[in-house]
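Visitor: There are structures below to look over.
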Structure 1
Amino acid sequence: MLRRNVVLLGLPPRVAIFYSRARRAAARSGDRWSLESATGPRSLALLLRAARGRRRVVEIGTGTAWTTAALALADQKRRVLSFDPTVWPERDRYLRLAGPEAATRIQLVTGGGEDGPGELGWRPDMLFVDGSHDRDLTIRTFENWRPALAPGGIVAFHDYENPAYPGVSEAIAALGLEGKARGDLFFWQAA
């Protein structure tokens, strides 16, 4: 247990506390899926560093909302819009662990998010793509959100160069994106 929590030290304190509580709750309830599918602490630390100062973040792929909550907890001025076609039964339990203040800055949408902001009209300064991992849907997501990005906006793709999810790396190559790979994340920045 101690070894698992040591990696949380690289996270902002509020996020580390949330992740520790979420891990404990998942372990107690036998929720292996959340433990295995949530963004790992090392990747999350990289993502949160890239998100510094970014107030409007869109996440594609809420899952059980660990990353959603972490993004909101890391900056008390940040609003997070998160899309997922599936409402996972565990999601609300983990969002409650984040507390009511963070929850007021999170908007959840049932849908894939690949069609862009639509009527929501969001102009995010960061987009975190962690949805289907399918090549074509990843391309479609990027192409539909790119025009909505604020100047200098960042797009972070999760599971880059992960052999279990080749569609992410294939999409980045097909789009011809130039950026930086850090761990299992690929970052691209708009001009």
Structure 2
Amino acid sequence: MYNELYEIWKKEKENPKEIQQLPNIFYSKIAGYIKKLKVENRMLDKKTTKAKLLDKELKNVKAMVSELSSLRYKKLRENAFSRESVARNTLTEEEKKLFGKVLPLADAYRAFSKDILRGRLSSIDKDTKQTMMVLRFVNDIPALVGADMKTYGPFGPEDIGTLPPENARILIKQGMAVEVDLN
């Protein structure tokens, strides 16, 4: 597991813009691996070479996982705020749920910034996240102008993105996209 983690961590670091594909159960495997290392380490005499090696391995694993998750979070955040789509197959199930929560925030913040630049302060309420729908696209969809007159897309199969509800419902009805359940 250590070598697999190392290779994944290295690939993610080498590609500063692109999110690398992870196995869907990656985080559960890593959590189990860390738990195993901790249990095994508890049962050893701390003065033995094996215990010292396990300590070092655990420290390295934690550092790589921490940096890996930070890198991926940064890339996801940048994609959300720049309106770039993310290929669905690159994300784990946990990341898909988290990304689905970031997209509405990014859209709301962009709208807030535009209002400020127009010289008005829009009210920010709890329903802001309801103004956009998170979708998983089934087919290639060219860039389109949404009901709010903003440009969205283009999107490829398995990409995740947000659209105004009016546009999202049309794409869902046509079988071009599926709504992502954020719960």
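Visitor: As an exercise: percent of Cα pairs over 20 Å apart, for residues 12-107 alone, calculated from one structure in 1, 2, equals 27. Which structure is it?
Guide: 1
Visitor: Ranked by volume of the Cα convex hull per residue in Å³, for residues 92-171 alone, which of 1, 2 sits at the highest value?
Guide: 1
Visitor: Looking at structures 1, 2, which one was helix-only ellipticity at 222 nm (-39500 (n - 2.57) for each DSSP H run of 4 or more, over all residues; to 500) calculated from, given that it came out as -12000?
Guide: Computing helix-only ellipticity at 222 nm (-39500 (n - 2.57) for each DSSP H run of 4 or more, over all residues; to 500) on every structure in 1, 2 gives -12000 only for 1.
Visitor: Suppose you compute log10 I(q)/I(0) by the Debye sum over Cα atoms at q = 0.09, 0.14, 0.15, 0.17 Å⁻¹ for every structure in 1, 2: which one lands on -0.29, -0.73, -0.85, -1.11?
Guide: 1
Read-outs throughout are calculated quantities, based only on the coordinates presented, and are distinct from any laboratory measurement. All values derive from a computational prediction rather than experimental measurement.
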